[in-house]
Structure I
Amino acid sequence: MKFGYFTLTDNPIEFGADRRDPNQYIKDVVEQGIYAEELGFNSVWLPEHHFNALGVLPSPSVALSYIAAKTKKIKLAPATVLLPANHPVRMAEEYALLDLLSDGRAIFSAGRGYDKREYDVFEIDFTKSREIFFEQLDIMKKAWTEEKFSYDGEFYKFPEIQVTPRPVQDPHVPIYVASFSRGSLVKAAEMGENVMFAPFAATSVYGGINEAVKEFKELSEKNGFKNKKAICSYFLNVTETAEETEATKKRMLQYFEGLVPAFPEDISKAPENIRYFAEIVDRLKTLETNDLGEESIIVGEVDYVVEALKKVEASGIEEVIIYFDFGVISHEETLKSMERFSKHVMPHFEKSKVTIG
């Protein structure tokens, strides 16, 4: 199992006086992404969030292009593109370009999101998010694999075009669908895509990460697609004392406090394919630190972290992308957390560390 660096650049208004300067925060995140290669991480995953409502990074492709110029081997991925807020042809162009300039290191990950505040500003129909999203994915795959194509769909119609540049990777940039719901998982499996899980959501929807991976693999093979990959994200920190562990869990609760307002205020009025968030929101509102288990966060001393990740590996997850800087934590503390993980945990996973040169 390999490991990636991941962040959502959370900086919501709920953090109050502890909110970070967005400009400096973006620079810090880019520095962390570059440093991740030196530490042996396989990949760097950057988010798309708008208006400083939750996160501060609006264009992962731009930030990843900068990281590409400063690195040699680390894979470059968004986590995730809010696809309905973007034109699919434009996204096909941008990530093909990233793939070209990075010599084939690009990954494309996209999701529908859950924050209606972003949909409203971009004038996107939140109730049609699922239908829009999967039509967009279809367009992107055609753009990457067909020399010329036109499209006549429900949401997009355009005459014959040719997209340049072409991706370096064959047949195209790897695609991951962020799957929080069973409906998204089923559709991803039908289309032959890879998936990304959030363990706390997988526990709510499927009963656990093991069950989520098993269902995805079975559905993919049933639809004729073998060797499809499942990855997941984790909040994680390697600590040395019980006090550090408790402080990390409090950071996670702080993150959740800023996350809850991003979900629809009245879940009963949300589109049907978003309503599964109701249970998640209810849980987040009442969580305490002693409620946080391995389905949410992996935090503790080295042996505990290694054992927990071995269980994740046994489930069939092929890569864990690690969220180090959730809640309020300094850039310096984030770098140290990354260093501890690289030094003390990665050696327990054969061939997990990527070397330069």
Structure II
Amino acid sequence: MNKNFTLGISAIALLASCSNRKGNFELKGNFLNTNGETIYLEKLDRQPIIVDSTVIDDKGNFEFKNHAPKIGFYRIKLNQQNFAMLVLDSSDKITVTGDLRDLGNTYKTEGSAETKLFIEYNDIAKQRDIRLDSLNKVFQQMMEKNPMNEKRMDSLSATFEAPYTQIVETSNTKLTEKITQNADMFSSLMAIQSLEPDKFLGVYQALDEGLYKKYPNENNIKLFHDMVGKMTATTIGQVAPNIKLENPEGKTLELYALRGKIVLIDFWASWCGPCRREMPTVVAAYKKFKNKGFEIFGVSLDMDKSRWIEAIAKDGITWGQVSDLKQWDSEAARLYNVQAIPYTVLLDREGKIIAKNLRGEDLETKLAEVLN
């Protein structure tokens, strides 16, 4: 279950502005198929905030005049489903064109290198998604044509695994090359989110270095800088940071107290459906390997203590559990840069990280490897 990204959209706040625009910033353009509509300029952060609005004239022309942006993600919006994404800075002079009935697929810009780059990143993602969607349709058709049992399903999945992996890896290669070439561009901050941090840590570090040098006081860049620092501290081969939190009975448990054992840190929550569905696999692994030097350190991202305790009993969890009941603000989750749950980190007997996010058969296979 994914945590909301900092720039995610969840609600709308309306701010009225009576001040004149400052500096040399310009944002204007012309849209086709208009009829005097009002369009809005929104800044995207934890919540989208309307920072300006304007009425399109009878020739399709428009200009926003009341907002001087700082570097960030924005969108020109007709409504919640119809908008054009932009990356704006205070010195930009931008012209936007497109069809008002389908802004997302038709808009073009001049005068913004950041927005141009953002659109290039978006095109890479679209090409990947189109190919994956086509592959998925063929997969579904083959499932519908032939009766499926477990053996046939495994065989079919194995057949499609290679082309699926190739599509994703081709897209990732394009993204890593472009991000590396544009490691000081704000647009790259959005593009890098589709790359797995553990596989592409070097790309994250290069972008962090470029952006933090260029925008040291920008809030999203500071958050990204902090995140990359935590990624670096929790990469495979590093000694895992200690966790000291209370169990349901109020007793403080410490991760470092388990040194000498193979330890699985299991981040989960009672409200997380995927976590609960994965839990029988974790319970089975614990029963199989607990007498061979294996231990689990459960970290819950719950807020409701009673539901946490109820889930422990219902799922048959018998290993140590801790929580500060702060959900995504959990001290431990922040320390390990947990962005989605279930999430696991496997430690060797010296407390070094040897694997991450093991699930299902992969968990048992890895445990058999390190414990036998």
Read-out relative contact order in percent (Cα under 8 Å, 6 or more apart), computed value 23, structure in I, II: I
For distance in nm of label points 7 Å out along Cα→Cβ at positions 123 and 171, which of the structures I, II scores highest? I
Thinking of I, II, which structure, once distance in nm of label points 7 Å out along Cα→Cβ at positions 27 and 131 is computed, gives back 4.6? I
Cα extents along the principal axes in Å, for residues 67-114 alone was computed and gave 33, 20, 13; which structure, I, II, did it come from? I
Could you figure out which one of I, II the value 2.4 for distance in nm of label points 7 Å out along Cα→Cβ at positions 227 and 331 was computed from? II
Matching task: 19.3, 62 is the computed value of Rg and Dmax of the Cα atoms in Å. Pick the structure from I, II. I
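Every number in this text was worked out from the coordinates using simple rules, so none of it is lab data. Just so it is clear, the structure is predicted and the values come from calculations on it, not from any experiment. Cβ atoms are built from the backbone, for glycine too; each structure is taken alone.
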